[in-house]
Structure I
């Protein structure tokens, strides 16, 4: 039975002779059998190009070649390094060379990214060239053979956030990916007649682990969108009969920002699964489209996961499993449970928020050639996620940002995500990002970027009315933008905002010492200590989990 298979190679081979539609792209379809055949041909080509356990880089949009090469790598006992096309120059070269890619699979539209890069020993395969078709032709009759693949074979090297230095390449084996696919397929009852809409980039772990893998496990079809498009989201869903999709970052907000139509609820979707939509947007999405969103949590490296289940309170990601605890990073002691006011707002964030730590077994498989980062994750023999959480008295966990997201003001530690969710209540705010800028004397000052409209008087009055806004939380600086900058995975680009600081092209308002209201920084006003310099190491906040808690 498929549920007993332990490698991705076995799952790929299991689709041989399955002539149902298996892969949709821009109105065209390949059957599951054609996908298995194409994967077998590419695996045979790869076996003639490089030895087993080699690494191949894939620098592609979400085209059929991407899942074909993921499948081929599994059959050939190779590993795929997902290369981010938004990286440039030396950073892009570093990603390819660091993961020791022997082959780079790409397309003509991405060739300009490689111009001038020194990539010794890397062979290019252009998927939209006649030479590529000629290379594959001799292997057209290949059949998928999973017999040599093993659960411990590396299959993915996918880059985690580079917010605190160069991105780290997390390792994912065939066994872990197959197990993750089975877990999600079981959790969401994925059926063979389902269609998974893959609109998040496949170089990111979300699309591969949470969308492609459960579809492969259950024998469901996959529909690819080359690049995410909010305006085409519903049209794609209807055209492909999509029943499931994943999302990260602000993707849900972008879809909600499209013009509503009377027939929005006329769609085949039954579930969306992802992170960072926020409770308010999840409610709005279900009200408009009739589709439930499930917010999940799983560290990119696989070291900890929290599973949603019926009965999970709004804003929570799920109940803590045995071994998962919220610890104070300094004392290594468990943080006390969260305390909520009558409106469901967290009132003891200083004490309740800590780092999520897995003190039990975990499947973390390490980083490629990065022992220092591995050691940081495995302190005291436990897995430290690098993510901030708090838990309620019933054991439910709430996401509160990244540990890098801590802002230290007057010797007090603040969680930026907590401030973000408070500021998100401001009527003019379409999106909010909160981060630290250096205090000219010591520590940090709080800066916020707001996408939308801003009025200094109404904003000041708004802050005064927020009972859960601590005395140190009010932003010293407010940058106002028309559109929030985002990364390739639709997350707010906080590292860019932090790097630009207060010296930027957008209007910046600030609250001088001893004054209540905000004034334009560009008006030449000077604080006695002076505004901080715009230099700060990037440390983005991932996710927002501090919405009012309701049963």
Structure II
């Protein structure tokens, strides 16, 4: 072997193998007595270290820990090396104190201490010494929430009163209270200002509280048309406080439609039906929503519905809902309904509405029978809406929806007024069992209370958005309730399959009919670049009548977001 190579290996090999033989050093902490040592061991400390510096740091950290729990006389006597791998630290504990009495000046606002369990007197408060650090931190946080984020707390004049109690004077260093002077939105500069004031509850002039601001800006995640990019930031100058909000406009317009087909029992031919549902959200940067709905079904019925929601009118907390609905039943009758409501957003999830609703129905055949006739109706209505979104999930963006409306008014027919009450309910909830499995439950219902009824004022239901397995709007009732259930299983983040189990009950006092309905089937959903594609196959039956596959329905829909 080359001599130079041999000597090089002799030098390098020990350097490589040296760490293999390195050992950790061990720490033993000893108190001034056996009882003190047992107390230290019960608190616990790290015993093995890679070097002396980390060992020394642990000893001083242990000292601070002992002081915080009441051993205020704790001191480190010495750290002595016993052998090559062991160090002994000698610590004096002294007498443990359990309580501390904090004296404050007369200007101290005692209400700030309501968050903690302390005994408050006129000039002081007592608490367990183990809770002292946490209490002072929370007290400083409460003071910051009052608009003084730069306040500091100090304990001066610490002295021992007896073997169980020490006292100290609380000194609060306050600064000029801060208020929000200006709010600047970054990213989505045209974000509706009324939503900052009424939805986020932020406005210039209010007391500065960063934690409260952060919790409020998280509400942006509950908006369809915007989201929070990052936490808010604050710029402090000598005489102003500027709050920066970071948002981004999101795609929120929806286009929804479906195509349904099934065999007509009378003609034995395939009939088609479908609908168009267009929702335009925040296109004018006011947070407004314009909905347009049109449906034509296989039994020659057409529905046209348009609604406008304008929140926070003229910067006020009041919004406006207006709508127009036109329903036509082949050449039998047509009904036009208009409504106008004022709404108030209580908070992110809750909203109440109140307004008026009027309908005009015309008998197109001029038959003037007791079943179909011309009429007008006028109602006062009140309602309540609750929504809990989960917009992080594109397949199921709404977790909980609850909407209830009551109408009180009268119907006028042949110059005769008839008092009527109407009630409607729609609610659904997704129960997320785990990442793949969930259960969907939906309840819809409505009732019309009157001494007598006309066929052209009754509710029409059935189909993909009601009880599945039946023709669209083929069921007529003055009272009905529908339960829809789906067990959903995610095959991936973009595909799911589900069951269809529906049940309904309805009453029609004109025909003296009471019946129970059932729908069963399967379906799946697929999230594509074009939108959410859904298909389900379902078959319906009435009570005591067997299923017929010829009555089955296949429904296809596509919801696109743009």
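Points to keep in mind about this one:
- Here distance in nm of label points 7 Å out along Cα→Cβ at positions 150 and 318 is compared for structures I, II. The highest value is that of II.
- Among I, II, which structure scores highest (criterion: distance in nm of label points 7 Å out along Cα→Cβ at positions 366 and 510): I
- At a computed 61 (percent of Cα pairs over 35 Å apart), which of I, II: II
- Of the structures I, II, the one that 11 was derived from, the read-out being relative contact order in percent (Cα under 8 Å, 6 or more apart): I
- Read-out helix-only ellipticity at 222 nm (-39500 (n - 2.57) for each DSSP H run of 4 or more, over all residues; to 500), computed value -3500, structure in I, II: II
Laboratory data are not the source of any read-out in this text; all were calculated from the coordinates shown. All figures in this text were calculated on a predicted structure; none of them were measured in a lab. Cβ atoms are built from the backbone, for glycine too; each structure is taken alone.
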